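Asker: Listed next: structures, encoded as structure tokens.
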Structure P
Amino acid sequence: MLEGLQLTSPVAVARKELATELLGDLCRLDDQMKELRQRLAGVVAASGTTTTKVFGVGPVIAAMVVGLTGNVRRFPSRAHFGAYNATAPIEVSSGERSCSVST
């Protein structure tokens, strides 16, 4: 698309040059993201995690979860893991009423 432009002023030429550089940068970053995703997929597969079986969790999210959590077997129970990742149910009360909610 940029090659077909008929340029009539120095400003238009400068804009085309900048647009061409930007397009090159975007293509390079896109290639880097594809390579990184492939590398992460290999690392996640090698870790043996089943995190990617969760709907919507790909290699990038799984790598973040595994990287932050480490070996989940280090937690003695589900409750300990829930407390670690802030998903453990907590008791909330208001006045005389009491109920348990998950945050």
Structure Q
Amino acid sequence: MATVKNHRVVYGGGHSEIAMASAVDRKAKTVKGKAAIAMEAYARALRQLPTIIADNGGYDAAELIQTLKVEIENGNKTAGLDMNNGTIGCMKELGVTVG
């Protein structure tokens, strides 16, 4: 019998990748040397994942990703890419989770 200790939900739609990229970018500003360059590259790579999803859906990825970044920076914990409508949607309402 398994017991679930942590009941947290991680929302999909690119939310976690953009949130992690923002956190890495913030931390990179406090690091000196080549480590900062590597961190910035990692953040760019994280942002590529939802960008590819939007591109493959035929949507304006640059517009969607920028809008998603703003939503996340403004504290929206459930924002993500709604690929049905080509907009930013509520991943909780859409039932899009990771794992």
Structure R
Amino acid sequence: MIARLWHGRVPSARADEYETYLNRTGLPDYRKTPGNAGAWILRRSDGAVTDFLIVTHWDSLESIRAFAGLPVDRARYYPEDDDFLLEKEEKVAHYDIRA
């Protein structure tokens, strides 16, 4: 299993709205991709900025490629992300799930 981690930051005043947007767009898209074993949103507010970490689990690099394309460590964004995110990180991180 492989964990794929994506990080984004939004103004805290729009965090609830962004979370709703993620639940409507990204999470269903992850979950419907064959080989995806789950998707979770982690959220942490630090005053004026709220961090989001999306953690997804995958059965193989090939399944991630079907979702993300090449290169597999490139972050995938949706059109409305530009309306929320303070910046768009270019890459995600992948970790082998060991235990």
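Quick note: the coordinates plus some simple rules give every number you see, no bench work behind them. Note that the structure is predicted; figures quoted are calculated from it, not measured. Cβ atoms are built from the backbone, for glycine too; each structure is taken alone.
Asker: On mean projected area of the Cα convex hull in nm², which of the structures labelled P, Q, R is highest? Could the numbers behind the result be given before it?
Answerer: Numbers: P: 13.0; Q: 8.2; R: 6.1.
Between P, Q, R, the highest calculated value is found for P.
Asker: Then there is this: Which structure, out of P, Q, R, was relative contact order in percent (Cα under 8 Å, 6 or more apart) calculated from, if the result is 42?
Answerer: The value was obtained from structure R.
Asker: Ok, one more. When you work out mean count of other Cβ atoms within 10 Å over residues 23-30 for each of the structures P, Q, R, which one comes out largest?
Answerer: The maximum falls on structure R.
Asker: Quick one: distance in nm of label points 7 Å out along Cα→Cβ at positions 7 and 87 came out at 5.4 when computed from one of P, Q, R, so which one is it?
Answerer: The read-out comes from structure P.
Asker: Using distance in nm of label points 7 Å out along Cα→Cβ at positions 15 and 47 for the comparison, can you identify which of P, Q, R gives the largest number?
Answerer: P
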